[in-house]
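Next come the structures, one after another.
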Structure I
Amino acid sequence: MNGVHDMGGMHGFGPIVREKDEPLFHAEWEARVRAIMNLSMVDGLFNLDAFRYGIEQMAPADYLRAPYYERWITSVTRNLIHNGYLTSDELSDYIERLSGSAPSPADLDAVEQWQPVAACIEPPRTQPFSIGDAVVARNAHPVGHTRLPRYARGKRGVIETLRGSHTLPDANALGIGECPERLYKVRFEGRELWGDSAESNSVVHLDLWESYLLPAPV
C-alpha cells in the first residue's frame, strides 16, 4: 500500500542521527513489547507480513511521531483484535488501569477496514525469468501489503539471481495463505531509479516476486 512508511528514496527527513552506545531498549516497556511480539509469532497468532501490514495502517502523523516500539505495539494489538484474540474494550480497560504508563496504540478502529480477499491468485507467468532478462517493476498501487517499494515501480532492471519459490507477502499479510511465487534478485541502476541526482555508478538490488515484474520492452 502507498503510505508514509514507504520512505525509500525520499528526501526531506533530515540526517540519520546515531546515538552513541545506544542501548538495546530505552525503557522496560520496549523489552516487554519485543517479548509480546515474539511470543505472538511463535504461537501463530499472526505472521510477520501481517505485522508489517499493521504498522503500515497507522495514520501518517501517528507513524511519524511514534518511536520504534510504539509502532510495534500498535501493530501487535491491531492484529490481536483483528484475529479475535483481544477486543478493543479489553485493551481500553487495560490501558486505563495502567494510568497512561504504556503507549496507546493509534487508530485501532481501522482494523474494521482490514478485509482480506478470498484466495491465492495464480502467478501471471508459466515460464520463469532467466538470469540476464530485462524486466520492469509493475507500476501498481496496491491497497494491501506489498514488498514492492514505490521508488522502483515502473523502473527497468535486470534479473541477477534466481531465489526459488517463496511465500508471497501480499497474500500472507491478509491471511489468504502463503501463495508461493518465484522470487528474483533484480539489479537497478541508480540513475534509472533517481535520474541525475543518483550517485555515479550506484546500483540497488531488490528481491522481487514474479507478480511484481513484467518483461521489459525491447
Structure II
Amino acid sequence: MKEVANYKILPMLCNERGVITVKNLTGLMLDLAFRQSEKIEKNFPIMDKKVWLIYSWDIEFISPIYGEDEIEITTFPTNMKRFYAYRNFEIRRDGDLVAIAEACLILYDLEKQRASIIDKEIAKAFGTNEKTYSGKAYKMGDDFDRERKIQIRRADFDKNLHVNNGIYFDFLREIEAFDEVELSYIKLVYKNEIRKEDEVLILYKKDEKQIEFKIESHINHAYGVVSYV
C-alpha cells in the first residue's frame, strides 16, 4: 500500500539559504507515514497503547528543495521484522525525483516502556512493497577530533518527554561545515532517547567530502554521517 501527498514548501520551513531544512523535510515525511499508519491501525485496538518511534534515517538528496517548491511525497512499508518496521520515501518535484529515503521505526509499548514485537496481523495489514532504496552501511568511529556543546531548550522535547527526533538535525546545523544546500546524503541513527538533559555534546570530524558525528548526553547518544559527494 502506498500513500501519496502533495506539499508546498513554505519559506518558514527553510534555512537562511532558502532550502528546506532536514528537520522539516523529515517532518513532512513522517506526517505522511503516520497518516497512513492511522488509517490502518484504527481497526486494531491492540495498537492503542503503542507508538512508532523513529530509529534511523538514510536520505539521499538529488537536488535541493527550495521555498515555494511544490513536491509530491510517496511512502510505502517495505518490511516488518520483530520490533522493526522499514519504509521507503520518494520525493518528486515536477515529476522528477529530488530525494529518496529509508526510515526504520520501532514499535514501542507505552505501558511496558519497551519495544514490542509487531503482531503478524498488523504486519499483514501494512503489507510489503519492493524496496526502491536501502541506505548505506556505516559503523560509528571513535576518533572524533572536534566537539561542541548545545544547550537543550524546553521546546526541544516532545509529548513523550524525549528530545524530538527532528531536533537532532537542528543540532547538526551547529557544526560549522554543515550545509543543506550541498548535502548529498545523511544517515542518522537514534541509539537511545535523550531525555531530561540540560545539554548535549556533538563530537565530530570532517573533511572535504563528509562529516562523521556523534550526539551524546550523559548516558544516551545518536550518531551518523553527512556526505557532500
Structure III
Amino acid sequence: MKVEYRIVPSGGAIGWVMSSGSRQVFDADGHSLLMGTAFDITERRTSEEALRTLGSRLIEAQEQERKRIARELHDDISQQLALIAIGLQQLKSQPTGRLTRIQELSDKTTRLASDVQALSHQLHSSKLDHLGLVVAIRGLCREIGEHQQAMIHFSESNVPKFVPPDVSLALFRVTQESLHNSLKYSGVRECTVRLEGTGTHIELMISDRGAGFDVSNAQRGSALA
C-alpha cells in the first residue's frame, strides 16, 4: 500500500512524503512485522503543480487569442464585407458616378484582402516553413509596419540557414507579440528588430524609444511567463 501526504516540518515549509508498507509473516505462529519506507517527494509534487498551473495558463492564453481573432472577424472584417455588399447593391440603382463608386469598392476590397492576409499570418506564417526564419521575420516586420502605419527597422547577421522549427517558431512569435505590444503601449510608431547569430545561439533584440514601464510592477503581475 502506498500513501502520499503533506507534512509541515519545524521550518514551516509544507513538504510531501510518500510512504509504502506491507505486513510480513515470519513463522507458523503468525508473528509478523510491519515494514515500510518513506520518500520525500516534495520536489516531484512541486513540479507537478507547476505543470498544472502552466497548462491552465496556456489554455487561458489560447482562449484569449481566439477571442481576439473572433472580435477582429466580427467587428472589422465582417462589417467591411457588409459595407461592400451594400455598395454593390446600390450600384444597381445608381445612374451616374458608377465608375467612381466601383473604384472605391475596389480599394476597400484590396484593403480587406490585406487585413485577411495579416490575420492569416498571425495564425501561421507559410514563409517560416518554406523560406526560413530571416525571410519570415523580415516579412512580418514589413506587414505589421504597413498595417499599423509604423516604421519597423529589421537587420540580421550570421543567422544559420537552418534553424530548428521549434526555435524558429518561438523567435517568430516573440517578435510578433513584442511588436504588437510595442506599437500598442509605447506611444511611438518606430521599432527596431535585430536578429544575430553568435555561433552557439541566436539573439533576438527588439527595442523602441517609448514610454517604458515599471519593472517591479510588471514582475508582480500574473501574466503568462
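Bear in mind that the values in this text are calculations on the coordinates, not laboratory data. From a predicted model like this one, the values you see are computed outputs, not experimental measurements.
log10 I(q)/I(0) by the Debye sum over Cα atoms at q = 0.12, 0.13 Å⁻¹ was computed and gave -0.90, -0.98; which structure, I, II, III, did it come from? Display every interim value, and only then the final one.
On the way: I: -0.77, -0.89; II: -0.68, -0.80; III: -0.90, -0.98.
Value -0.90, -0.98 for log10 I(q)/I(0) by the Debye sum over Cα atoms at q = 0.12, 0.13 Å⁻¹ corresponds to III out of I, II, III.
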Notebook entry, point to check: If helix-only ellipticity at 222 nm (-39500 (n - 2.57) for each DSSP H run of 4 or more, over all residues; to 500) comes out at -17500 when worked out from the coordinates, which of I, II, III was used?
Noted result: III
